[in-house]
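Values quoted throughout were computed directly from the atomic coordinates according to the rules given, and no laboratory measurement underlies them. Source: prediction; values computed, not measured.
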Structure I
Amino acid sequence: MSSKNSETRNRILDAAWALLEARQGQGVRMSDIAKQAGISRQAVYLHFSNRSELLIATTRYIDEVKAVDTRLELSRRAKTGVARIDAYIDAWSDYIPEIYGVAKALLAMKDSDEAAEMAWNDRMQAFRQGCEVAIEALDREGALAPEYTVQQATDILWTLLSVRNWEQFTIECGWSRKKYNERIKRLLHRILVVDKSQVDE
């Protein structure tokens, strides 16, 4: 891709990002994005064949701009499964406030907007994969509570760390980031990590 094409593509993605945050998912059509980017609608279609492709690309672009891979490096380098999960929680709780506007817009749109649903599901599956890798690390060292399979434990971690639950705890209940991190970690340790006292017995 030429530098000019790359620049235009990024302008489109930045425009979609800005509109999702500003309008909370209302009026984010291809024509709206084109207008925001200062280009024709036809130019948008030269880069993205449909709105679903554009919204998926936008959410992935946000992850790229926000350096998600770098944020997850501590979790990936953790020496134990528990440390990996804890670092994952830290990274995720730092990240959600930065993407909350877009996440809230997609959540509001997805039940009646197929393109928004596809974009949301794409990112949530990537998030789930990260949860699964952390649980697998816990399982490999024999620290996963025996009553759960890797799949079930992943379901629990993925659900407890969901944007909706973060919203409920931090916005509705008023928890600070520190309180959220500490209590979610404590809860997940109790649920997912093997009780060593029982093993010793």
Structure II
Amino acid sequence: YGEFFLTWYSQMLLDHGDRILSSAKSIFENTGVKISVKVAGIHWHYGTRSHAPELTAGYYNTRFRDGYVPIAQMLARHGAIFNFTCIEMRDHEQPQDALCAPEKLVRQVALATQKAQVPLAGENALPRYDERAHEQILKSASLNVDGSSEEFREMCAFTYLRMNPQLFQGDNWRNFVGFVKKMKEGKDAHKCREQVEREAEHFVHITQPLVQEAA
């Protein structure tokens, strides 16, 4: 009965997505609008056998069943983008008692989108202004999930959350400027860290009046 219910429950979510995307596609087709679907990054209890939080949300993902491939395939049929979150998180930063594994989850989703040949976009789940979070985003955005892939892939888009007064504080703004420059360079980034920091410092200096006004 459990397998029957979970199969039915997850299929209801997929069918709902099909209907919504069919309607959206009929409205926006041939307009140049790109349709993106936000999929929640449910990383808590990812390290358990049951993956109960994901099952509760309708993602039938267990140790023996990949619940993200069917979602990616459904999006691929409609030419939609798979938009995922928790891109900035590292496994060891999460509460150990919750058995969180955001890095492993992002890796699984990246492989699912690769298999379904659907574009993957990302965003950070929590406001982060430190370099460690920025470096994790850069790593995740490269989509080199096993660290040895010869075929280059990268996320098609990234949404940074969020713009607020804290972002424009001195060190936070400096870190953010350097992060944006690295994201822009992507796979063609050959500059040393010192050069990126010098260019970022120059931009921080010339934007200081605007930042002070925004803050």
Structure III
Amino acid sequence: MARRARGTSAGLDRASIAVAAVGLVDRDGLERFGVRRLADELGVDPMSIYHHVKGKAALLDAVCEVVLAEVRIAPEDGPEDGPEGWQAIARRTAHAYRDMAHRHPRVFPLLADRAQTSAPALVALERLVAAMRDAGVPEQVVADTPSVLFGFLNGHLLARTSAEVHGAAAVPDLDADAYPALAELAPQMADFGSEAEFDRMLDTVLMGVAQAG
């Protein structure tokens, strides 16, 4: 693509730059991503991008915001009244987050690697913790839950999306003589990466939070 002259913004703004950056990472991966490559993709001088985004770190934050904005939980998605309301919100949030991770497996490592304090991230957390407080969950449990929930989600989804991107074996072949207990459990691990596996593990996390409350 022909590059525009230095200083020409070509109608760019932070949002359009971030959307283009997401597309570039989706296609080529984080390892090949950079401001110059993004400028080439947009057909502009790199300085045109820096007019709107102050450096690569800020650009990566904007990329995170774009994909996190896809994690939307509409009120009509399910019932929220009663003491189990916060768990319903947590489940829908977790599934929306999983769906986003699988749409953007090459972007997803950024979410686990960077502190997420943008509006899209905080809106999701605010809704969850407000529902927990309304249900009378102890304050310390409420305060701990975002780290517990997203610690699980990020670790689980990093492993699954990495296998998706790199084609790694889901469950390695295990030497039954050296690791007999693990080898016997291999059939229970056969649904690695499936929604059923995700729901089982999410159930365990939410059960622990509920028992702590």
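Hey, semi-axes √(5λ) of the Cα gyration tensor in Å derived from one of I, II, III reads 34, 21, 17; which structure?
II
Looking at structures I, II, III, which one was helix-only ellipticity at 222 nm (-39500 (n - 2.57) for each DSSP H run of 4 or more, over all residues; to 500) calculated from, given that it came out as -15500? Mind showing how you got there, number by number?
On the way: I: -24000; II: -15500; III: -20000.
For helix-only ellipticity at 222 nm (-39500 (n - 2.57) for each DSSP H run of 4 or more, over all residues; to 500), the value -15500 is produced by structure II.
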